[in-house]
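Below: a set of structures, written as structure tokens.
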Structure I
Amino acid sequence: MKAIMLMFDSLNKRLLSAYGSDSAITPNFQRLKEKTARFDNFYVGSMPCMPARRELHTGRYNFLHRGWSPLEPFDDSMPELLKKNGIHTHLVTDHKHYWRDGGATYHSRYSTYEFVRGQEGDAWKGVVDKPEYRYESGEPEEIKQRRVTSRVQHQINVQFMQNEEDHHLARTIGKGLEFIDTNHASDNWFLQLECFDPHEPFFVPEKYLKMYGIDDPAQFDGWAPYYFVTESEERKSTIQKYYKALLTMVDAYVGRVLDHMDRYDLWKDTMLIVNTDHGFLLGEHEWWGKNIMPLYNEVANIPFFMWHPNYPCAGESRQALAQTIDVPATLLDAFGLEKPADMQGVSLIPALRDDTPVRDYALFGYHGCHVNITDGRYVYMRSPTVQGIDGLYEYTLMPTRINRRFTPGELQNISLHSGFDFTKGCPVMKVPAESVMTRDADRFGHRLYDLAADPAQQTQSHDAGAAQRLRDRMVAMMKQSDAPGELYGRYGLDDAQSELLGRDPHLLPELAEFSPKVRYGLYALLQHLEGSGQQELAQRLKARCHPGWNQENLWDFVQNDVPQEQHQSVYYKMALEMRLD
């Protein structure tokens, strides 16, 4: 047996021709669909990049115990298990996070590995006199400053990638094809060919931009803001075109891998998986990117294609619910190996063979933010019922974050936890959590979407029976995952009488006479004030507002009455409610 996993980052399923879209030029994804089985109900697990990759190694949920994380000493690694059982595992990637503090234990699990330099501000080329970066997006200042180093370094790196053959995507695929050229006649190998594109920055050769009417590559710097859509329709369209152009380039290189599958007739003895870690919002729900907003299906419901020579299924689709934690068990199964006891995922080969259901529910989320669950029909999002990160912890023996070590200040308040059922008897550090994403993580409230009635997730469902069933199953799955005890209180899951769904401003009689937009904004502002103990200010707002108020009256109240340090948080809450529902 041989296996190839061709992986991309931030691949939006809803733009692929293989999933019925004609908004982007993706003929090779269509070709891929015709050669493999397409999974329609495949979900993320732990978000974002490295949490997803930890799941690809361990086959278990990461986000309940930890945010961004290296592999831990007690983790079972799928590529390492293959290696120990005589299967050569080879990683080719331009994903720079494998070489940063928060991902440094992944690449060494493989037999061999190659790293292509230059992606997303990778600290690659050294130029002392750095260019000045000028911002244009509506992102708040703190987000801009966190990303300034990457953006300046990206401007330096692209100076050394003037031709398409120098582009990191071209070099990454090229090295993967080189491995196939060398080893196609051999047996017992696994190639993980992993491309960072179409993740931002959207760095695209001109020929692909011209396919979308972009004649001047300098129209956009490639960095989509992780924030509300504040751009004009024209500017929004330009940003979307850059992503689509990069997606078309990705598609071209998918075609090169398929060409190699054809050239060596690998279809007869090689398993192929094509996947991504998560999707990407391009203005849907009035958001860009990922990380801050609720995990809508544009991010959570991801493309997945699979071929197994023993179970030919070319051109077919599969409805079985599946997710990222199932990939390691599937690969181990393909090579005839048993999965470890701690691996929660299940093999997808029964689903591939005849669409046999392999799971009833899928859990997913970011550490400290919504805990989400789906049965394929409904998506239930359980919000924290407390503000901020008080009482939230990370459990680890590897104290590093995305690009740095934990600081001494972060480690001064740690305690030793006895460990969990998957830590193999090891106690772990219990570290107070620190995350920009979990600030105001309660602001979106509990949400329920009926995908059958509303696949675009535009209107919340109020089916209390479905919410109760999913809530109960969420609790059961958290217990099966040995989730930390404090999470049940954080999400109001320790009280059987707690609210199932967030209050809907449409249904509140005291707001009935207000216009819809003001009703939602007023609701969000009152929720913030009352939830943060500012009862006097909430009463002042109630006394002053009346049905004649418009949006400007709301903003005036915030500017003049709400403390300035709360403006950012209030803006998040009000703008979400006024724009999305």
Structure II
Amino acid sequence: MEEQATVSAADIAHIAGVGRAAVSNWRRRYGDFPPPVGGTASSPLFSLPAVEKWLRERGKPFEISLGDRIWQRLRNLGDDLSLGLRVGRVGTFLTLRGTGKLNFDTRYDDPELLALVDRFADELGARQAYEFLCDRYVEAHSRQLSRTPEPVAALMSRLIGPAPGVVLDPACGLGTLLLASGGTRLLGQDADPTVSCIAAQRLLLAGAEMEMYGADALSMDSFEGLLADAVVCDPPFNEREWGYDELVGDPRWEYGQPPRGEPELAWVQHCLAHVKPGGLVAIRMPLAAAGRRTGRRIRGNLLRAGALRAIVTVGGADLWLLRRPKPGERSPSRLLLLADPSTVEEQWPEHLRGAEVPGAVPIIDLLDEEIDLSPARHQARDEHAGEAFLELRRRFEGIRPEPPSLAVSDGKPAFTTVAELLKSGVLSVPETVEEGDVVTSPAVPAYVHSGPPVDVEPSMSKYRTDPERLDAAFFAGCLRAAGQIAPTSSTRIDLKRTRIPRLPIETQRAHGEAFTRLAEFEDALREAAESGLELVRLGLAGLTEGQLIPEN
């Protein structure tokens, strides 16, 4: 089996610890790079032993982790069409592991693979081991599988409240939204039985009380009559074959028959039909759904009934936040529309309580012929734009970014490396970060820590300098400069190979002060840019809405 193992270009990138572009480069530059042994022209597969041999001969550092070996073996047990079933079987194995309920079937289960999975689960824990394989599965099927981005899932979970109780996701995919929700009982359904099986294993391994079905929720509602405390959903967008003809007159269409070309409005009403009165719904929607003419009747009915409470643009889509009206309660008078999600977590609870918040638009102003609820269209209707403009302008005038004074050097210094400084004892790696230690990561520019001791994330690098031989601010500046060479996560730098100028300690301290001034200059530039753009937005809003006038 090991001799027949194949890998994709993405797998090679994982193994070698490089970006996919590097693998494409190797294929173009080196005539002896192993040729494809399968796959397609656009998605070729390569022999794993041949790739390993080529990497070793080229002296390229690599290590195939246990997880990657499991993944390659799993992929090579059959074709990609049945890969999801195999991932599901591994999930079942991990879920039942140690319970005495395992039932091996040699038609589907590879004992050697499961032995490796068992060892992997001992190392990482069963849940983390399965999450690793699920991540690989999503990468391998990125064109077929849609996964809610983790930050969006986290935001949706926070917007439905900290303790939602019973949570339903009727188009749950791999269960990402349910896992993020924090619900005490999780209910899921997905049209793809294989995907719903994987989702079920993820929920079980997370210790959740759950119920899962593999069927399309619009045409075969597995939770008919059930009312959850909250509903989250990221439904498929723009699906034309969603059962329009079969579902004409369905009792779920309380706010109107969804147009044939707007299945998303069917999902909105399905979600509302499954939440208790007063319960919240957070559903991800395409941007066009807020303004399509065909959906204006349903949007108007949702507004009049007080069901649709907010639309927030997040990452190329909209979040529709709904609340099922309680019998006899008064409908709200405003809809919260935000083209920027940065303030929604503060404004949403206040808006629900009936308080006036920035971005809340009178519903009466929205019930025109189009009923266009696109946040970007109404963003300029900021009732406090004039006052906000004047206040921000006063603060903006106080931002005066100035770079440090630097002169051209007469020569170049000799260099050492971080690895050499560690070896010589000038640098050390502390367990806990204390005042004066240097901290950095691919996402965080190097800085000198100030304040009480702290523990930092394992992904962050931490260093302690010998202050008599290496200035901390100087060292942090050199690491920060190295980070500018690789500003994206797809490009990796080896910190231990970072070059550090050999300079006398007094010269280092002068450089350290200049590095600090440059960092402050960068922060001031960023603040000025952000404030300047907001000034432009508020100025346009104020002039348009009549809250500002030009000064003579």
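Bear in mind that the values in this text are calculations on the coordinates, not laboratory data. Since the structure is predicted, the reported quantities are computational estimates derived from the model, not experimental observations. Cβ atoms are built from the backbone, for glycine too; each structure is taken alone.
So relative contact order in percent (Cα under 8 Å, 6 or more apart), computed for just one structure, reads 19; which one of I, II is that? Working through the options, I get structure I.
Which structure, out of I, II, was mean count of other Cβ atoms within 10 Å over residues 310-317 calculated from, if the result is 19.1? Label of the source structure: II.
Starting from the value -10000: which structure in I, II was helix-only ellipticity at 222 nm (-39500 (n - 2.57) for each DSSP H run of 4 or more, over all residues; to 500) calculated from? Answer by label: I. On mean count of other Cβ atoms within 10 Å over residues 294-301, which of the structures labelled I, II is highest? Sorting by mean count of other Cβ atoms within 10 Å over residues 294-301 in descending order puts I first. With volume of the Cα convex hull per residue in Å³, for residues 238-341 alone computed over the structures I, II, the top value is the one for I, the highest of the group. Using the calculated result 15.0 for Kirkwood radius over Cα pairs in Å, for residues 214-285 alone, pick out the matching structure from I, II. Of the structures listed, the value fits I.
Here log10 I(q)/I(0) by the Debye sum over Cα atoms at q = 0.09, 0.10, 0.12 Å⁻¹ has been calculated and equals -0.70, -0.88, -1.29, so which of I, II was it run on? Mind dumping the intermediate values first?
On the way: I: -0.70, -0.88, -1.29; II: -0.94, -1.10, -1.27.
The structure behind it is I.
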